[in-house]
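Some structures to go through are shown next.
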Structure 1
Amino acid sequence: MERKRLSIAVAYSGINSEYQDKILRGILDQARLDNYNLAFFAALCSADAGRENGENKIFDLINFELFDAFIVLSNTISEQETLDKLISRAHSAGVPVISVDRSISGCSSIHINYSDGLGELMDHLITVHGCTEINYIGAYEYDWDADARFVAYRKALRRHSIPFDKSRVCFADYDEYKAVTMVRRLLSEGGKLPQAFVCGSDSCAVAVCDELVRQGYSVPKDVIVTGFDGIRYAAGHFPSLTTVEVGYVSAGESTVKIIPKVLKLGKGDVIHAQIKNTFKAGESCGCVDSDTTHSAHNELLKELNSENDRYQSVTKRIISMSEDLAHVNSFESAFRKLVYYIEDIYADRFYLCLNSHFEDDEESRPKCDFSAFSDTIDCRISREHKEYKPRFTFNKKEVLPAFFKDGVFPNTFFITPLLFHNRNYGYIAISCDGYIGNNILFNTWKMNISTELENIRVRSKLTEYSNTLERMYIRDPLTNLLNRRGLLTKAYEMFEIAKSRGKKVFVLAADLDDLKIINDKFGHHEGDNAIIQVGNALSRAVKHRELCGRFGGDEFEVMAFNYSEELAERYIKSVADMLIGYNAVSEKPYNIRASCGYVVDVPREEDTLEDFIKRADTDMYENKHFRKKQTLKNENKKG
């Protein structure tokens, strides 16, 4: 496939992380500047969500034959097997891989130097503020000697000839709760506060600051607290954090910038680049006064208020969507309703791409892998620039046909799976002007769609099971006519209406002739065939809503409301003609006949349905007896 633009695939996992948000924003902005097509393949889940294996299926969708380069946020994909498989597939297709924030053999990489900046922060605390008692919060105890931030902390102490004291280290695994617990324990045990807490992340630093304030201490008057990362709350927090702003956005931009160089490399050659971080003084060490950060606080407050308004508005719409979809019983109805709610997603192109087997289940397709994408993808909803297009199908290898269509501007698509547990329904593809991958509202919206698709599937299946059970309860399995219970249930109501309105009721009793002879001479399977053919004749003769039932054995009953003698005779003749027609072409060694008797009458107050059935049975037996006498008389004449 000849293309004018380079097409780049990006894979990552996780949600609501400024880490990935900033890196991906950098990738997005730089790709636009460089006029590249960009496809984000996003597994929107946290590592402990129990959905990771299912969400990671989105990576199976990547057809590396269609892409020129592959960017992977390696640290976001916790399953090493998944990461190894991705990189192996890319290399097999001859596509260069650029790993962000982790060095991987055979891959180019953009490395964020986490020790860079923290050493400068430590130097600032020691030389400017004279701190010698510095506690560190955030390392992983099982891997503390390989943690770049923690190593930088120790090196800074050594550089300034300050002894390392392991008791000053809280192995909090960068967890805010563990950090706060450590501070509480220190204060409750009467421990002396250090001169400074150096936290390995801004989130831990914010949590520690807030806990100290709750305990009656002032930051930075009583103790200095610093962070690391440069998240947006660092500048907007009270007090604003002294921190290290990590170059996540620069990492994303640099990943895209090196693509032309990577594409020119020889086989096996790679490029490694490092991103530097920036030390930023704030109020939490006392180097910046509140007036300087006042505007940052206001900006954050405005941003949070705007987000809150958006959250409330979209949350209401999500609730409305769930309520609407909860009342539909078919996928087609759901898709019609979804069109209305797709307007909540601010994107000029939207595609709901479903597996060809998404409506099936294990019972109907026992060998189907419902966790995988089908070879054929069914695009059930397609919106392009406010215009909805007809449904269409395409091969999974195409990923998304619209992505590879060159236009005036490059294509940028965000592609994420639709899952319920590990059942894979397909995926959503959205063209995005801005990165939306960590938007909790979007993920909530998407998960609601997945849940409702599953609910509709289950409701459809339950309806099917209910209908099956009903058929088993009121239907005769051999003839598919109503059984005694089914016929009488409907007939009782009809009979009482006829009685109250003075309308005539038709009750016919039919009996298969010579069933025992057929069974004895030709076998029970032929006897069953004879029963089926009588049932077929009775049901095919229906013209005026007659109810047909098999009471058991060779006995049948037919009932109708608001009937006449003429209709009764016509119905019986039609049944007889059908049996004669069958006998003429069946080539069976026997003929099928049925004796019939009926009553057409207006039920009196004292009459019951059973009375009418007995009258029809009596008439039927009289007719059967008369036919047998006639048959014997004819045989005697012949003899």
Structure 2
Amino acid sequence: MEQMTRLRDQINYHLYRYHVLDAPVISDAEYDELYRQLVELEAAHPQLITPDSPTQRAGAEPLGAFAKVSHPAPILSLANAFSVADLHAWRARIGRLLPDSDVALTFTVEPKLDGLSVVLTYRDGLFVQGATRGNGEVGEDVTPNLRTLRSLPQRIPVDPASALIPPPYLVVRGEVFFPLDKFEAFNLSRMEAGAAAYMNPRNAASGSLRQLDSTITAARPLTLYVYDFVAWQGDNVPDQQWARLELLRAWGFPVSPHNRHCPDLDCVAIAYEEWATLRNSLNYEVDGIVIKINDRPLADSLGFVGKDPRGAIALKFPAQEKTTKLLDVVVNVGRTGVLAPAAALEAVEIGGVIVRNATLHNYDEIARKDIRIGDTVLVKRAGEVIPYIVGPVVDVRDGSELPIQKPTHCPACGEPAVQPPGEVAIYCDNSACPAQLVRRIEYFVSRGAMDIEGFGGQTAVLLTEKGLIHDIADIYYLNKEDLHALEGFKDKKIDNLLTGIAASKQRPPERLLAALGIRFVGSVVAALLLDALGGIDELAVATQEELEAIEGIGPGTAVSITTWFANDNNRAVLEKLRAAGLTFAKARPAAADDTQPTPLAGLTFVITGALPTLSRDEAKALIEQHGGKVTGSVSKNTSYLLAGENAGSKLTKAQQLNIPILDEAALRQML
């Protein structure tokens, strides 16, 4: 218990340094070692796992629906101002409610974050509940999802000797948002997976946090800033807003580094002008600044106008939107072959930047918005995110506008475009497509695929530019003479590269299959396919129905596989790989004889939880050695569930389906 507590404290501290302060003090490898030690201890002592453990940030079992949460105080919005003149008018209005209208007031200036407002509850320093703002009185309980945010402190360090000890009951308010530098890549990955793109970072944050399955939230790069107190016990929360922000920071909460303390409204006005430039360099969206009276008891005494508190106001920025002409639509080819539409625009200045191009997300979105070539369109630019088209201005159409057609062929290689059923994305499935080639090679040689030592991204770029590689199979036909002609390639470097290439020929076929870059076929799916079919040749001729009959393979994956193997260019690449000596079939187990008992023949097992003496891989090998089969998910075709300690949803599903459940001792008796 002492070891686990120490490790949790260390890991939480380093998470804070990395995700909140952006100032790590140990390497990733050192952090990984601390995390590994904690995982091993918790696996050995699952009864000692606590909700605030860093290992619990990966997500929990999916919820059926969000429970409702009543907030301890109203979670209010703010009235808006749109100019410095409006700001002075606000000051005059509140002055009429004060005993001395000219009393000196100080203010805080904080970014008006464009994300999703959340309410966080702590008891005795431990995070116990998180909720959305909802209607301001009642929100939705999203505690499991918020636990996945690495910037959120699961526990506030409680030091009885410190003057900063948090109250036994504390509720704070913050904003969850999607970092801008992750947004475009995230949207592209969604489109590649056949899902719709999010329109903007705020929608991405909201959609990511309001997931019934918190493992989905855990996979998304959400973060948050905390900026206010909602409720608390005790008297150690200061009366000044600026001091409250500093106290939140001292307790380990992520607080915007761009907050400012202003002695008067002239300082606020200067800050507003500075923010007009600053907003475009931030890694999150802001649509204005929030001005709060620093004296919070005084601010609270001013009451409300409707549901807007008088003691604070939002000063909004001018919208970063302009109208311009959509001149054309250009098709860009992504790494995995996604044919993504991009708008070519009549140049327009937005937020100090000349914009000539914008994203159109996908063709379903174009059709939904009825965007046409020649349209006057509304373009929005937010921060460093690529500008996007909000929609057309229909009222100014003159009839010359042309509908935007989906591409029928890849613009780079001319191969027919493919849109799998049920997906919004359109693809080029040619593995030799020049627009995809460098990125395909980078993936093929990467550690998780063929793991070719000494073959990095710069090498991939150079070899394709020099015409030495036209598809991934050409890697295995490189020779010393070709490489000697390249700048920077000396004998030792060439020998190391060719040795790494030769060694990769011995990789098992599931690694080769995953390295081909077929959509939805990663290492896990590749292993499932070859366990069922035996080799890549058998997979190449399998029908969609045969693939869907394999447990764990859905219709989308089946269509992706059959489409890929139907492509002539892909088949030609496979033949070159075969001729180069790569392994296409799994090694066949030795034929069973009368001396090798197979008591588990014909039985299918699923393994869950921590077994007393066997690792999961050891248990799988033991079952297969005696004729059984191990799959990853429970279904009506499962013969037995092998369950250890801390078994999760698989145990529940097995019980629902009346699947027999074994422990390790019962399995050994069967053997």
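Quick check on the output: 0.95 is FRET efficiency 1/(1 + (r/R0)^6) of positions 256 and 416 (r between Cβ atoms, R0 = 35 Å, to 0.05), derived from one of 1, 2. Which one produced it? It was calculated from structure 1. Between structures 1, 2, the greatest calculated value of FRET efficiency 1/(1 + (r/R0)^6) of positions 440 and 624 (r between Cβ atoms, R0 = 30 Å, to 0.05) is seen in 2.
Given a value of 0.00 for FRET efficiency 1/(1 + (r/R0)^6) of positions 408 and 544 (r between Cβ atoms, R0 = 35 Å, to 0.05), point me to the structure among 1, 2 it was derived from.
For FRET efficiency 1/(1 + (r/R0)^6) of positions 408 and 544 (r between Cβ atoms, R0 = 35 Å, to 0.05), the value 0.00 is produced by structure 1.
For helix-only ellipticity at 222 nm (-39500 (n - 2.57) for each DSSP H run of 4 or more, over all residues; to 500), the calculated result is -9500, so let me know which of 1, 2 that is. This value belongs to structure 2. Have a look at 1, 2 and say which one yields 17.5 for mean count of other Cβ atoms within 10 Å over residues 368-375, as calculated. Of the structures listed, the value fits 2.
Computing Kirkwood radius over Cα pairs in Å across structures 1, 2 gives 29.3 for structure 2.
Of the structures labelled 1, 2, one was used to calculate Rg and Dmax of the Cα atoms in Å, for residues 392-559 alone, giving 20.3, 68. Name it. Label of the source structure: 2.
Bear in mind these aren't lab numbers, they're just calculated from the coordinates by the rules spelled out. Small disclaimer: the values here were computed from a predicted structure and weren't measured. Cβ atoms are built from the backbone, for glycine too; each structure is taken alone.
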